[in-house]
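Q: Following this line, the structures themselves.
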Structure I
Amino acid sequence: MTETPNAPAQPVAEELTQMQVETDALLAQVSHQLANGTFEPSSDPALFERLVEGFADTRGMTRLRIAETLGSEIGLPSTDAVINGLANHENPVVRRACGKTLTLIGNPVAIPTLVNGLLHDEDTVVHGSCAGALARLGTPAVPSLLEVLHQPDLPETTKGHVMWALAFNALEAKETFYEAYQSGPAAVRAAMVGAIAKVAQDSPEDRAFQFLIDALGDSEADVRSEAAAVLGNLTHKPAMPKLETMLGHEVPSSRKAAALALMKIADGAAIAPIQSALTHEANDEVLAAMKLAIMQLERATAAAEDDGWD
């Protein structure tokens, strides 16, 4: 009888099934104890590690149930085991789930591990899980997130995660953001512009809008462009005079950002200043942006006039 050396190994499937049975039994046991008020976190120190190991289960609903059990039902006593799973487990699926579970636990003790995962984990999905947990932790995580932005050569994806997490806490941490802008490097200042834009959007206040307008005069092009972009998205007409002045800036990216921001604000009064700037513009990218802005503004003006036709 000829053997097939590469035939699928049946014991592997059996072992996986047994692992699923054991995970289900463990969840049932813990759920029963929680429901009856008999759960004692200190009675079985290895229980938390076993639950974390269950995140390797291929069934998504089972992983979700484990996360809810550890994060929402047990809570803080789960912290150390979940942190250890995020920091050290070899399976990226387990690390991803641990990051998401720390979002549910909400223990600031996890901040250093979450920051390390955001910066150094080899799995990009883990980065997002860590950023989500840091965002949910709120103001306690803000200083650590700001420190991350001080790091040189920070990847754009990581910078985006950090800026999102900061903006998530904009209303609660706005005073910290105003202060950070004054003393931070360009990456921090650009992030603060994005965060304060969230303040202006969710809880409009004159201080926030004036801050954004003032940022159009920042010494760094990236910060000016960010300020122009958010003012355009907010359609903030009081920013138009400074944006029109910015059409003549010596840095091409600033002129382009100003033209696109004026286009989004959609006030026909900006057509003439952009046309004037267009006559002596030599940069192809800026030319294209200005022409697009003029075309869109003319369309918006024509549409408004049509709507008012009797």
Structure II
Amino acid sequence: MAVSHARLDTRPAPAGERLDPRYVARRRGVERDHEAQIFGQSRTGFNIENARLLKGLIAGVIRLSMLEGRGRRNATAVQLRHHRVASPRLPAGFDGFRLLQVSDLHADMSGPALARTAELAAGVGADLCVLTGDFRGATAGPFEVALREVERVLPALPTPVYGVLGNHDSIDMVAPLEAMGVRCLVNESVALDRGGDAIHLAGVDDAHFYRMDSLDHALADVPPEAFTILLSHTPELWRQAAHSDIDLMLSGHTHGGQICLPGGVPVFLSAKLPRRLGRGAWRHHGLAGYTAVGCGACVVPVRFNCPPEITLHVLERGEAQ
């Protein structure tokens, strides 16, 4: 059920009271069945994060190329990017609203990048922060170290903070994240109030690997005429979102390829979608989208021709360009 921004700031309902126990049990069951699977299950059919031998081969090739040091330095050089979102549907009270997106922290394997993220975020002065999934480095196993690293970054982030789960995340991370102050949207929405106007922020569970997303549930309490922002870890829901009265979709997951050829051309894009949707700003019909390349690194802690980022989205009332 959607609730007001003011209520969320003062007394958020605990995850245990909001989430259907049957849903939580189902998510846990899917995790046990599939969390370390290499082939199948995901939308792409191949899960490089779970292929240990391939990960070792990639790391070995990078070491032999004598580029590992440069790649590691690249992975820590987080940039602050700016993205303007104009829409005539935006209520006047939200004209100039600033939203900081931080994605793909992979916190237990991206320490230096997270330290830089905290430095940048501390000076942004946004009205809201969203975390678009993948808090953990691995796709299975313990997550306590990752959560401790996330907790170290949180004081630097603008508040309130909302988040969604990614394909590296367990449903059992929701309660500790919320205890830290991250309101997780698990196929849910909230109404944000400002100056007597309202917009809606909806979030879906992972749609790439665990396939537990439900736009119908996430938008159940959102009026069709409302300006709506969707948080989805993966942009692979772009078609459904474009036909669901959603105005802006914020995603991550792809890392922009992470290891790219000159010009930012990804060697491998871990998502089933047109490459134009794999990085940065895009549009599909009336939907504005942004796919963040993330601030952390996955599989191997290096980046080439794809700098890590956090993104400041500024909402403006006006015609889209």
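Q: If relative contact order in percent (Cα under 8 Å, 6 or more apart) comes out at 8 when worked out from the coordinates, which of I, II was used?
A: On the way: I: 8; II: 26.
The correct label is I.
Q: Can you spot which of I, II the value 3.2 was calculated from, given it is distance in nm of label points 7 Å out along Cα→Cβ at positions 76 and 188? Mind dumping the intermediate values first?
A: Working: I: 3.2; II: 3.7.
Structure of origin is I.
Q: Suppose you compute Cα extents along the principal axes in Å for every structure in I, II: which one lands on 59, 43, 36? Let's see the in-between values first.
A: Working: I: 82, 58, 50; II: 59, 43, 36.
Of the options listed, only II reproduces it.
Q: Sticking with this one: Assuming -22500 is helix-only ellipticity at 222 nm (-39500 (n - 2.57) for each DSSP H run of 4 or more, over all residues; to 500) as calculated from a single structure, say which of I, II it is. Working shown, then result.
A: Numbers: I: -22500; II: -7000.
Only one of I, II returns -22500 for helix-only ellipticity at 222 nm (-39500 (n - 2.57) for each DSSP H run of 4 or more, over all residues; to 500), namely I.
No value in this document is a laboratory result; all are computed from the given coordinates. All of these numbers come straight from a predicted model, not from anything done at the bench. Cβ atoms are built from the backbone, for glycine too; each structure is taken alone.
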